[in-house]
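Next up: some structures, all given as structure tokens.
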Structure P
Amino acid sequence: MAAASPLSSISSLHLSLPSSSSPSKPKHPRSFSNLPSSSKTQTALRSSDSRRTIVRASTSVYEKQRIDLNVEIWKFCRKGELKEAMRLIADSESEDHCINSETFCSVLQLCAELGSLADGRKVHGLLSSSGIKIDTLLASKLVFMYVKCGDSGEGRRVFDGSAAKDHIFPWNLLLNEYSKVGELEESIDLFKEMQYSSVKPDSYTFSLILKCFATVGGVSEGEQVHGSLIKLGFGACNAVGNALIAFYSKCNRINSAIDMFNEMPDKDVISWNSLINGCVSNSVPRKAVQLFTAMWFSGMDIDSATLVSVLPACAELGILTLGKAVHGYSIKAAYSKEVTVSNSLVDMYSKCCSLEGASRIFERMVQRSVVSWTSMIQAFTRAGLFDEAMALFGEMESVGVRPDLFAVTSALHACSCSGSLDQGKNIHDYIVRNRLEKNLIVANALMDMYSKCGSMEEAKSIFDSTSSKNIISWNTLIGGYSKNCFPNEALSLFSEMQFHMRPNSVTMACVLPAAASLSSLEKGREIHGHILRAGHFSDGYVANALVDMYAKCGALLLARLLFDRMSKKDLISWTVMIAGYGMHGHGRNAITVFKEMRGSGVEPDEVSFTVILYACSHSGLIYEGWEFYNIMRNEYKIEPKLEHYACVVDLLSRAGRLVKAYEFIKSMPIKPDSTVWGALLCGCRIHRNVKLAERVAEHVFELEPENTGYYVLLANIYAEAEEWEAVRKLREKISGHGLRKNPGCSWIEIKSKLHVFVAGNKSHPQSKKIELFLKEVRKRMKDEGYVPKKRYLQAPKAELAFGENLDDSSAALAHGGSN
């Protein structure tokens, strides 16, 4: 309920003003002829009458001055001239002219509108010293002034000690102010106090408190308010119904919101918009589209808020046709030039894979907000145009639009996807210059960028400097360590995390690959225990990672058992199981699972074909491999990539068809990389084809001149053919280039502790004890008749200096560990 208008108060005041043109004459009850004849009496009467006339005249002048002063102050207030109004108030204080409460209300209103807290306090001081009774209206104006001028504390003190509590307006005013500044608990406490007062809440009160309960997630309290307002007769009020729809939507009770909407006898555009927006935010976009369609056909006016609400639903469902229809309506209704609508259109076209449409909208925008630029950066990123996204971020700065944290994180995401470390560092510099690094969202985005760009030292530095880490921070760094081949660090950080917060399903999906890469079955089983206790196995990502871990650790039976127990298998689930069988040489089982996948209706993608080709090559299933290769190309129309070609070359090479493999590489439509040539080089070693190996090695050395692994492989081929001179020349070539092979490394896990052994390194505390044990093992092997393969050991010392993978087990043991 609004306070009384100062204009109406002054209007009523004008009725009591005397006329300035014809002042009224005093009327006497009898004529002068009827007066007593005595001169004294007549003189006395005349004297008394004169005094009364003088008193009436002076009173009339004073009243006129008082009224004129109030009118003048009101006129200045009406013009917005607060300084002049305050001057008249100050002058009246010295001349003892009385200012009425209506005038004070006008001045306080102007102080509130202009945000002049100092003048408002002066008025409050004059009121306190003038003796004017501060009634409900004046007290409400004081509260209003203090709240509008930003001093809600003083406003509350005035409210608590005045008659303002008798009026609904200051209650609503304080409720609204507390909710605006985020002091929701104060709003809720004030509402509870109001319930014990004599003032009854109105529709605006209920709307305000429902917003507060929605923000704090007070579902039960909001339901109690719902019951109270129905009892008070506000159930049919549109504003309250809309507030209830918004409340239930924000509390993830979308069905209750729909029920409330259906019960409303009179729905307005806000009702429709609230529910459509609620459906989108509660991940039921299809219902949002249905509501929009019903709204359209019902004849209800559609405004810009409706369009902004329904466009995200079109984007999430990928319904470009409906999105274009909404776009067309926005043009006809002249909403397309509004920035919010344009931003939503850019986002819709982007998510519907129409970069051209998004770019067209963006280029035609007369006014672009930071949201516009951010939406376009995200559009380029989704389309895989990462350089364009990062360039747009730079252009955004150059035109004077200050990037906010969402723009910064979007640009960092583009750097993450493209692996552009240098661009990411430039954005990091911008973040430091603008003091955004303390923001947790920005810090997590920086960690993600550095992790995906392979710079784990920088990621760890950001992590250590972040004071208030959340679970995303921990998961980002653990996942970064896993993906960047730092499994020990990932497992160590996982253990540390448990002292600070409880891991979630994402944590498990991040740490399981670390255990898998170490083939650490014991650690994997420990993590499996965490998953079972927390009930995370129902999460598809966790289940897939768990199957993958057991498969890579060689526990295929456990992997298959968990795979069969999965209630819902997606493409990743099937691919992981096929890969598990393939890496352990169970090609037939891999083919069976692949066929089961197709039979279940899950269509294979390029990754699925990669793993089945890999399985066939490692099991010698050459005909089956060719069949899958042709199915991929002809039936699924998937163009082979380098990894597919590498699998086919490996398949042919292992089967001894080296010439065919060589011709296959030459016929490739894309340039082969070192992996493709390396697969053929391995085949040359298996089948001891030295001449072809030399030709293949030329291509490999050209592509990767510093990779010592390929030099070692060629040296082994020469050694097997006993071409020691070629071995010597190859060694000289390596030495001339300053290349050095990384030493062999083995590890073993005992009682949850990982023991790492590096060739030639005897730093292990029990190295002497281990050497004695190995010596005893070699003796027992010899006694039992084990004869090692010695073709490499017969090579000159020069050849052995390469430190190649020796085939004989005793030599492998001599490296200080076992795989």
Structure Q
Amino acid sequence: MKKQILTCVMCVLSGLMSGSTRAADIYVAPSGSDTNEGTSEQPLASLAAAQKLAREAVGSEAVTVHVADGIYYLPEPLVFTPEDSGTEMNPVAYRAVNEGGAVLSGGARLDLDWQPYENGVFQAKTPAGLEVDQLFINGTNQRMARYPNYDAAKKTTAYQGYAADAFSPERAANWADPTGGYIHAMHSKRWGGYHYRITGKDTKGEVTYEGGWQNNRQSGMHKDFRMAENIFEELDAPGEWFHNAGTSTLYYMPEPGIDLSNAMVEVVRLRHLIEFRGSEGKPVKHITLQGFVVRHAARTFMDTKEPMLRSDWAIYRGGAYFLTGTEDIQILDTEFDQVGGNAVFVNNYNRNTLVKGCHIHDAGASGVCFVGDPDAVRDPLFEYREKNDLTKIDRTPGPKTDNYPSRAAVEDCLIHGIGRVERQPAGVMMDMASEITVRDCSVYDCARSGINIGDGAWGGHLIERCDVFDTVLETHDHGSFNSWGRDRFWHSDRSLSQREIDKDPTMPFLDAVKTTTIRDSRWRCDHGWDIDLDDGSSNYDIYNNLMLSGGLKLREGFRRRAWNNIAINNTFHPHVWYANSNDEVYGNIFMGTYKGVRTPTKTAHGKRVGGNLIFGGNLTKKFGWDEDSIVADPQFVDPSSGDFRVRDGSPALMLGFKNFPMDQFGVKKPSLKAIARTPVIPALEVHRGGKKIASAQTTTWLGATLNDLSGEEFSAYGVSKDEGGVAVLKVGKRSEATAAGLRKGDLIQQVNGNATINIKQLLRAVRRADGSLTLRVVRNQQEIEVNVSR
């Protein structure tokens, strides 16, 4: 080895004298041995041995570790530290010899003796002390025994099968000991989900459990959307399994056609396969990982506990690849195959991270996460209901420290099947991060959003030429693109923040210091909005986007500019605006009259909403809107094939609209493009020949004007459409409603305990009531009681 090091030094000196750099090559193969020299003729057997050898040359030579085809079961995570760093001139690369040929596994292969058990179930003894979180048969993830059973055809059904009695005493009466089982339940308003570990049963037969911390807006389980798993007595369907750790016995009902005597059986052990562990002061630098397949990373849903800044999220800081304290790390041409949690997690200080050419699919949680340190945020708040005293907040713009990801990119990636376990994931997620680029990516089949920005700290992101669709499949009130901006200026009672912003208009930009741009992309969300800028989202430019289903939503925020976009079969949704927001929406093609909820007013109407073409709807002649808009046919070139450019002579062109390419969306890498799906192109729905569609029912009660809601309008009140409600549009100054305490913007959901989904039910409940009325009202997204004397 001393001779090798001396040779390396001589090579460096020779390189310096000749003006060139030298390269060191290290070889790894499953047939190798860690006692070998690491040459092509005598390869090493493990990446850990290659790493030790590479450390002797890093910095003085460009090092390449060539990894031959085969499966590499990692006994522990491979951890890169600053001593593994390369330099700009002499980088370090770990490369699969053939892309997709070298598999990094966080699991172990089992050699089992299967014996028949009963009812089509087989059993086999496992090594003592083995914990089994996931079971793979011939490379495919199987399912823990569960109730109700999994149905792959129910793609948009919660958990692909749910039951209100998933863990009821009646159901649990059939379970001898459910300890170690899990409960999965959607959030009551379908804002993601919850997970619980079953701890047993009490003397009454009730299931006991712990957990439920996975959502940052606590409101309990959905009463229907529930599922229980890892219960032995529920093993009754092909593909299901159960491991009894006490008796070291694995039970499995094989799918038709599976020959267990020849099947490859693998179980999962590690949460993280690759870790980069550095710091801002001493980062890990200039390392590339390229061409691998990454499998068998454990599920982490019970450790998804850390709340993000007043978003709906909680996270687990970890992933199959986990980066902390790095600069110039590249993850290239990698397939993340059925990992149990996040695929890639970029944590705290990281600069110039590149994830490119990757295929991320069937992940238990998110695809790629960029998440910074809350201590880098000025006046951070976490739970949704927490409030700042706006007269005392720090008025210094931007972050306090550099401990967050910045100047990173996810490029030319195919990301799909996101949220197979957790229900608050995203294909790409940014929170407390700056200047993240998402470019040329196809993202689809997501339980929640395709791309999510969790706050405005600190903006500067660029999203371009992406294709994002089939999102929000099992949840509600969200978008293919979703953002929140519940930054230090934001308050759920916007009148409080409005008062301070009127004094200091720079407040919304204390955290959202840089403009985020969304452009040249295609979006489709059939269970929410295509582009959803929710609470407080500020400082956005949105242009050249094709929206195929859910349209554009702008909720309370500042300086959002949306122009030259096309919304097919939908329109612009202004929700709950601030006064003097400086929002501009112009030069777009919308199909339908704008659908505003709790907004605008005479002052909260933005800087400019007009110069738009409205197809199949009417102009909004309020607040100075649409004075220069037109109602017309945009004359699309070939809508049935997805070409929504407009023809020469289109009236849209006279408004300043400019065609943008319709063949640029999504992944470009040939091998990924060949397998990537594209969205279904909808047929145009021009309602009633462009005539005005009847508005929702309104009525007057106790001197208040009430209105029915429909579709996604319930989002403005922070409730689900399953719950319903009647909106209070106006309250007379001297009316009985005012005397009772009703306010404009309230949502009435119950009268004397009776649900009031619409006006008809409210009036019926009032007629049947005897004496005074107790109303359950949602105000500023919180439930209160209002009493009406009669």
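Before moving on, here are some points about what is shown:
- Origin of the derived value 1.8 (distance in nm of label points 7 Å out along Cα→Cβ at positions 118 and 198; candidates P, Q): Q
- When distance in nm of label points 7 Å out along Cα→Cβ at positions 358 and 446 is calculated for each of structures P, Q, structure P gives the greatest result.
- Structure (P, Q) behind the derived value -2000 of helix-only ellipticity at 222 nm (-39500 (n - 2.57) for each DSSP H run of 4 or more, over all residues; to 500): Q
- Given 3.8 for distance in nm of label points 7 Å out along Cα→Cβ at positions 454 and 774, calculated: source structure among P, Q: Q
- Which entry (P, Q) yields the derived value 48, 34, 24 for semi-axes √(5λ) of the Cα gyration tensor in Å: Q
- With respect to mean count of other Cβ atoms within 10 Å over residues 398-405, the largest value across structures P, Q is given by Q.
- Computed over structures P, Q, relative contact order in percent (Cα under 8 Å, 6 or more apart) reaches its largest value in Q.
Any read-out appearing in this document is the output of simple, stated calculations on the displayed coordinates, not a laboratory observation. The structure displayed is predicted, hence computed values, not measured ones. Cβ atoms are built from the backbone, for glycine too; each structure is taken alone.
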